[in-house]
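K.L.:
See the structures that follow.
Computed from the coordinates by the stated procedures, all read-outs in this text should not be read as laboratory data. If you're wondering where the values come from, they're calculated on a predicted model, not measured in any experiment. Cβ atoms are built from the backbone, for glycine too; each structure is taken alone.
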Structure P
Amino acid sequence: MPEVDTHPLDTARRLAEDGDLDGAATIFAELAADPEGPDRAQAAVGLAVVLEERGDVPGARAAARTALATGHPEFAAQAACLLARSFEREDLPDQARAAWQAALGLENPAYAPLAHMALARLATGEREAEEALRAALATGDPEIASRAAQRLAEFLIGEGEAGQAADVLLEALEIPGAADGPRLRVLLGIAHLELACAEFAAAVEECEDPEDPEDAETGALAIELLARTLPLRGHDEDAERVWRYGLDHADERLAEEVRLRLGRDA
């Protein structure tokens with residue numbers, strides 16, 4: 001039977017898989033050097049991978065830049081990611097950010113979640129990181145959007161923006177097949193605890209009418225709920241201060257209500 005011609009790209013890939021990196025590099029380099037060749041972008045990516053495996057980092061980056069310059073929606077995006085990871089490994093954040101931005105510029109949605117998450121990791125400020133995390137969440141990728149939501153929610157809770165954190169987590173939970181569902185729900189619960197504490201504290205401040213007996217009962221209830229909720233967030237000392245505030249309150253009816261409620265623990 002006559003031999004079937006094998007495409008050079010397939011030959012190069014097979015050589016690379018068999019460990020003949022030099023042979024694979026030769027074929028990839030020939031294909032990548034042809035500016036009119038239909039396989040230039042793919043070959044340049046293959047060359048970048050092979051050269052990186054050989055330890056030729058400058059050569060790998062040059063090949064990746066060749067692939068990136070083609071603007072191919074798939075292989076140029078792969079090249080941008082290869083460049084970005086290469087720069088990150090050598091702790092070159094500015095170059096890495098530029099490469100990830102280049103990946104986004106190619107508008108291939110398959111690479112957007114990874115690029116946005118990387119830009120959040122490499123961000124130079126909190127606002128930049130928050131924008132990148134929101135962009136990663138907006139991609140709807142089940143795994144990366146979930147990770148972005150978790151990081152963003154933790155940041156927002158720390159900034160006192162529990163309401164925004166809850167919105168972020170709910171958005172992530174609505175993604176079909178979202179990863180780490182239990183973790184997202186735990187964080188959502190924490191956000192709701194923070195919101196509850198804020199509402200209890202606001203209620204305590206508003207219940208200040210000494211002529212209204214209902215204010216005393218409602219204020220005592222708010223103090224109790226706040227004091228019992230704070231330890232769930234690790235704020236034991238704050239809880240003690242809330243109890244003390246209630247016990248020492250100028251409104252004797254409110255203070256007595258607080259004593260009764262605290263006495264339940266005795």
Structure Q
Amino acid sequence: MSKGIILYIVEGKHESSVNNQIRLLTNNNEDILPSGPSLVYGTCLYGLFKKVEEFLSTEEDFHIFHLLDHFQKRQENKNFPFNEIKKDDISEIYLIFDYDPHVGNYDENKIKKMCEVFSDEFHLGKLFINYPMVEVFRHCYKIIKCGQSILESRSPLPIVELENYKSHVAQCEPKQINIDCSETIKNVFKETILKSNHIVNSISHYPENKDSITQKLILDKQLSFKDDFYLLSGIPLLIHHYHRDDFLRKYLSI
């Protein structure tokens with residue numbers, strides 16, 4: 001952790017909304033989700049890959065600020081202080097994007113490459129992936145709110161039908177709109193962290209080593225499951241990566 005600006009690059013305004021709801025309901029002496037401004041990229045991970053690849057192919061040193069013109073064109077970013085934040089002001093960059101295996105430009109090799117490129121928050125940025133998309137946090141929230149566990153929950157739809165995932169989640173009980181229970185949010189955090197260890201290492205315990213559940217390891221496992229991949233939100237895994245284990249274990253009562 002550092003004292004500079006923490007920047008979030010998110011796929012759409014929905015991600016920013018979920019982040020803000022989590023912050024409002026987990027207010028304490030140390031933000032469970034690190035505070036920082038968000039920039040909406042406005043297209044999927046595979047569209048971002050195309051832009052990044054252009055720089056990598058020229059062997060030019062890439063930084064997310066190379067995409068500044070793109071960000072400034074987005075209406076969702078109109079309140080971002082572009083003139084006040086400089087490249088050197090940013091200490092950490094986190095990217096939250098969707099797996100989206102149903103989109104037309106999905107490419108297994110591209111998403112693997114993105115995990116490799118965006119693997120260090122202090123350099124180019126660190127990527128966290130939602131499986132299948134950002135609505136998975138609300139889906140997991142609803143499952144736990146109904147008294148069930150998310151440890152074994154997998155995609156309820158085959159990949160070819162994932163364009164209907166948002167409406168599927170909306171119809172799930174309870175049919176509330178807001179993420180409004182801090183205790184349920186904590187349980188989503190806890191079970192998602194345990195679930196990541198279950199997916200990668202077949203152990204449903206709190207990971208002893210953060211390096212044992214990297215985004216690349218999770219992705220490799222998820223790819224192997226094809227249609228039957230696990231539901232997994234990237235936000236709790238960002239939180240797990242960011243915080244000290246002693247703080248997080250106490251916060252989540254593990």
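K.L.:
Of the structures P, Q, report the one carrying the highest value of relative contact order in percent (Cα under 8 Å, 6 or more apart). Could you put the intermediate results ahead of the total?
P.N.:
Numbers: P: 7; Q: 21.
Biggest value here belongs to Q.
K.L.:
Then there is this: Which structure, out of P, Q, was helix-only ellipticity at 222 nm (-39500 (n - 2.57) for each DSSP H run of 4 or more, over all residues; to 500) derived from, given a value of -12000? Walk me through the intermediate numbers first.
P.N.:
Details: P: -23500; Q: -12000.
Answer for the origin of the read-out: Q.
K.L.:
For Kirkwood radius over Cα pairs in Å, which of P, Q scores largest? Display every interim value, and only then the final one.
P.N.:
Details: P: 22.8; Q: 18.7.
That would be structure P.
K.L.:
Where does the value 26.9 come from, among P, Q, when mean count of other Cβ atoms within 10 Å over residues 41-48 is the thing being computed? Each step should come with its number before you reach the end.
P.N.:
Working: P: 26.9; Q: 20.0.
Going through each structure in turn, the value belongs to P.
K.L.:
Work out the source of 18.2 here, i.e. which of P, Q gives that when mean count of other Cβ atoms within 10 Å over residues 33-40 is computed. Intermediate results must be reported in sequence, preceding the final value.
P.N.:
Details: P: 12.4; Q: 18.2.
Value 18.2 for mean count of other Cβ atoms within 10 Å over residues 33-40 corresponds to Q out of P, Q.
K.L.:
Supply the structure label, taken from P, Q, corresponding to FRET efficiency 1/(1 + (r/R0)^6) of positions 9 and 217 (r between Cβ atoms, R0 = 25 Å, to 0.05) with the calculated value 0.70.
P.N.:
Working: P: 0.00; Q: 0.70.
Clearly, the read-out refers to Q.
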